[in-house]
Structure I
Amino acid sequence: MKVMTEEQADLDALRGRLRLLSLLGTVFSDLVFVVVWWVFVPNLPIWVPVLFVALSLVVWRALVQPQIEDFARSKKK
């Protein structure tokens with residue numbers, strides 16, 4: 001079993017909080033967009049917002065999460 005130092009544990013906690021906050025921000029902005037879209041386009045098929053949210057999460061995974069990892073690695077040094 002690998003023992004973590006207090007600094008490593010703090011960095012892991014920071015990485016987790018940043019990941020959670022950025023994901024919550026992404027989901028919240030997606031929900032706002034979908035609600036506004038449904039207000040102005042009431043006949044919107046259900047697959048459109050589902051596709052939008054899925055693409056948004058893919059973009060978050062591809063662009064935001066690596067930046068969080070890089071930030072955590074830079075803090076570790």
Structure II
Amino acid sequence: TTETSFHGHPEPLSCPEHMSRKSLALYYYTNGRPEEVQGDNHSTIFKLRPDEKVEGKLTLKTKKILRRWPKLFGM
């Protein structure tokens with residue numbers, strides 16, 4: 001993956017009743033990365049889909065603040 005790779009499903013996955021989702025995850029480690037693909041450390045960067053409105057973006061920012069609330073106020 002790279003700094004700009006997309007991950008996850010934007011819509012919940014639903015399979016027909018007689019089928020189930022199959023998934024295979026592979027993890028590997030490398031000794032460093034080329035400089036041109038290195039980025040600064042950061043948490044998840046949420047992106048709006050083309051049909052989403054700014055309200056969705058405000059909701060994401062609100063959720064981020066609420067997650068940090070206990071740390072901000074020593075709770």
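Values quoted throughout were computed directly from the atomic coordinates according to the rules given, and no laboratory measurement underlies them. In this text, all values refer to a predicted model and were calculated from it rather than measured experimentally.
Of the structures labelled I, II, one was used to calculate Cα Rg over 2.2 N^0.38 Å, giving 1.56. Name it.
Working: I: 1.51; II: 1.56.
Label of the originating structure: II.
A value of -8500 was computed for helix-only ellipticity at 222 nm (-39500 (n - 2.57) for each DSSP H run of 4 or more, over all residues; to 500); which of I, II is the source structure? Please list the in-between numbers first.
On the way: I: -27000; II: -8500.
Attributed to the structure labelled II.
Looking at structures I, II, which one was P(r) over Cα pairs in 5 Å bins from 0, in percent, for residues 26-65 alone calculated from, given that it came out as 5, 15, 18, 15, 14, 11, 16, 6, 0? Provide the component values of the computation, followed by the final result.
Values: I: 6, 26, 28, 21, 12, 6, 2; II: 5, 15, 18, 15, 14, 11, 16, 6, 0.
Computing P(r) over Cα pairs in 5 Å bins from 0, in percent, for residues 26-65 alone on every structure in I, II gives 5, 15, 18, 15, 14, 11, 16, 6, 0 only for II.
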